[in-house]
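Have a look at these structures, which come just after this line.
Since every read-out is calculated from the coordinates, none of them should be taken as a lab result. A quick note: this is a predicted structure, and the numbers were derived from the prediction, not measured. Cβ atoms are built from the backbone, for glycine too; each structure is taken alone.
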Structure I
Amino acid sequence: MHAVVPLTGHGVLGTVWTLADQLGVVARSPSELVAALQHDQRRTVIVLPDLHAADDAAALAELAVALADVEHVRLVVEARSGHRVLPLLGAAGPAVMDLDEAQWTEPARYEARLAAQDRSGPHPAGGRPADPLAPLPDLEDPAAVCAADPVHVTAAYEVDGAPYGGLRAAWLRAGQSLLHHQPPAERALVLLTALGDGADPRLAPELAQLAAGASWELVWGRVCGDISPPWPGPVFALTLGNGPLEGQILLSDHQGVLRTVALSDAVPTGRLIQRIPQTMALSSLPDGTVWALDSQGSLHTQKLSAARPVSGLTALLDDGPTPVEQAADALTTLLAQTSGTAMAATENLAALADASGTVHTLTIGAPDAAPRTALLHEGPVTALAAVDLPLGESGPSVPLLYSGGADGRVRVWAPEQEPLAAPVAERSCPVVALSCAHTPVGLVLAAGWADGLVEYHRLDAGEMRSFRPGPPVSGLAVTPGGHLVIGTDEAVFCLRPR
């Protein structure tokens, strides 16, 4: 079995979120869960006991039929004999096994399993059925909601459309993250990152107080629908600004519009002229150049008008392409030979990765040097991050490159040396975003994964902390101060580690 959700007390959303979590994907609705399973062609077995005891058995029967329609999914659904929900499963053409028949039961083993469950105590939230007899918390009280059974709260919000001051919208937006077993303070922080500016003004201070014991502190957040300051749109890619964009964040939305917002508070600061549809990666260089890699593997270059023009004797003596322009030409030549899937750059290094798992690097300012290449992953490279790491307080810097792949590994490579054999991090789902920076506490690496988890590694100290925003992670940025910016298609926010 790959996923099992006892449906007692569950609604549709709680079931979708729990299944998605167990299957290592992010899904906010039945259609997203079905799409995720269709995309992953591995054989998957899902078990849904106690359909008759669900909060909305009819809607869950529709979900079961949709899941059963996925060719490589095998679904086992349990429902009480004679229950009105059974005919609704007929569309899936199920094979029926009546567990009331003695040939299917082993009473001794069943009793032993129940006894073992009683001894093991309660299971983590989301992996057990909600207690249908548990009192419903005050859905307008953030403290009560954060401390209650999240499955129970989800089912209640699902059937009750009252806004509850904006708390319901935040809960449904953060969704899957809230079903994880975690202290109320961490749950309050997740809700705070998902709270819109149209919410009851008393909610944010209450949630911030409840989140005082969390491992992170919210610096600022912008959510879909926010007006003051306005939400900058869905985040498809993001990067920290450099040169003329220093102190800003560069964001690309679903229409390919590139916007900038202030790093300090996400107040809008501008928009770039050229649109880059389906942007996968962004880099901002000190000379005012912005590189964008699109989903077709094409590199787009924009030079900001705020960049300092070359003039005087320098312009007369050297009217050829700049080092950054030469690097862009070299990247474009590489992209004509391979299918680009990720890109990153620093002042001294340009890096490109492809679907074969290979990473290529160029030294900016050394146009005659051959690209360095290393095969770092099995399958496509899905994310790159680069940093110029200073050697001592006044010494030179060394470029360092991190790559993430569909194989679930994060590798590190100093291009003038051999890549380290052991991955920096490894999990059983693809990497979707990377960022790294040299901070006051040393080198920090942030990694986002396809199941919605974000890891924040203080590499010099060997420490790691994590965060799950709820929606799929689409962009990360570690700031020079050590803050973490997370972008999704519903929100962008900045966290400070405590």
Structure II
Amino acid sequence: MKVTVFSDKKRGKINKYWIKCVGSCHAATALREDWRKQLKKCREELGFEYVRFHGLLNDDMSVCLRNEDGSLEYSFFNIDSIFDFLLDIGMKPFIELSFMPSALASGTETVFHYKGNITPPKSYDQWADLIGALADHLVRRYGVEEVRKWFFEVWNEPNLRMFWTGTKEEYFKLYQSAALAIKKVDSGLKVGGPATAIDAWIPEFKEFCTKNGVPLDFISTHHYPTDLAFGLGANMEERMARARRGELADRAKKAIEEAYPLTVYYTEWNNSPSPRDPYHDIPYNAAFIVKTIIDNMDLPLGCYSFWTFSDIFEECGLSSVPFHGGFGLLNIHGIPKPSYRAFQLLSKLDGERLEIGIEEASPTVDCIASRNEEGIVILISNHQVPLSPIQAESINLTIKGIKGVRTAIVERIDEMHANPKRVWEEMGKPIYLNEEQIQKLMEASELVKEPVNWVTTDDGILLDVTIQPHSVVAISLLT
């Protein structure tokens, strides 16, 4: 495979849309010290700007209580603790308004280990009063100019029975009540939905809001390259194998067309929707992430929020197994997985995006390059869906338009590089790690800078690199 990078042909600035937001488990986990330590690390090293989580209104957050006399009492103390922390580390909340406080709920059906109530409110007026009181409190505490920079998203995946026992029409009413209450506090606050799984309900939701004069500032939705929405207990590998390579970009293009002129915010995505998927912990996911980000680079997305930054995650209970297939970029001990390192390599993309030409293309390899004052970064992924053919690829790289470089280094994510799960397996898969084991796995997770040889010609710089199946290679040239 021959790849030519044209250092003097620019395609505009690199759009770092993927750092806008990242996902997390339910809000109560944000009160944990280890959760906060991990998010701070992600903020500092990966640049994430917002964080989104379920369950801000859950009973475990003590937001809405019913007194013995039947009156309602609101408590935003725990919410304040979380939002204060986010602002302190330079982040902001992407506020998902869920699930239903028991004091307002019309039923008792719940979802997940932490029992989020998924029923409509008994009174939509009381629901609106709670949302309005919360919005008013946030504006008073943090200032209207600050809260106008936040996002209010109503509910989570109401098109799935596991998250909403009501009808589509009842969700639209839930959204309408919340949106009007938020805008009554300040018309500049941003509110959106329908927060659906599998890119659903966008045209009909837009139509409802337009016909009924309901405020709608953005469209939010979710997708994974499977036809499942949760998938625990399913043969996830088989479902992933059915997906077309790169199909998330096609889904995103369709959602953008349906949402126009509103901006689409993807508030969940990953390689699969299962919280126990072994593919989450291995280099496969790094290659998938880089390929997907490259595919979507030219799309006008508001955000593309990876689900999630940490395995401190309780939808099925908190697993003690260090590598149990959780969604997180970091495991429960804060050990970076290959997926974390993928975002770290993506963060090297900066400045101008460069034109790339490819000859004898591989069907599984994708490339992107950028240039800033320090030099040129070329990021390459070798990705294929499970159970499909893939092999190591030799790549002849030509970087045209530069006379020479001071240093050329390569960093890899593959079976033998930045892959702590492999080392954990060699340890015998211990469930409870001691400090020495954690440190060893931390070291195994590190990206290693290795020198790469190059040749200078009249045409530019020439170098060769091999990329393994389901892996990522980053080449940095300091000019």
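If FRET efficiency 1/(1 + (r/R0)^6) of positions 90 and 266 (r between Cβ atoms, R0 = 41 Å, to 0.05) is computed to be 0.95, which of I, II is the source? It traces back to II.
Of structures I, II, which gives 18 when relative contact order in percent (Cα under 8 Å, 6 or more apart) is computed from the coordinates? It traces back to II. For Rg/Rh (Cα atoms, Kirkwood Rh), for residues 386-433 alone, the highest value in the series I, II is held by structure II.
Given -6500 as the derived value for helix-only ellipticity at 222 nm (-39500 (n - 2.57) for each DSSP H run of 4 or more, over all residues; to 500), which of the supplied structures I, II does it correspond to? Here the read-out was taken from I. Each of I, II could give P(r) over Cα pairs in 10 Å bins from 0, in percent, but the derived value 4, 18, 26, 23, 16, 9, 3, 1, 0, 0 comes from I.
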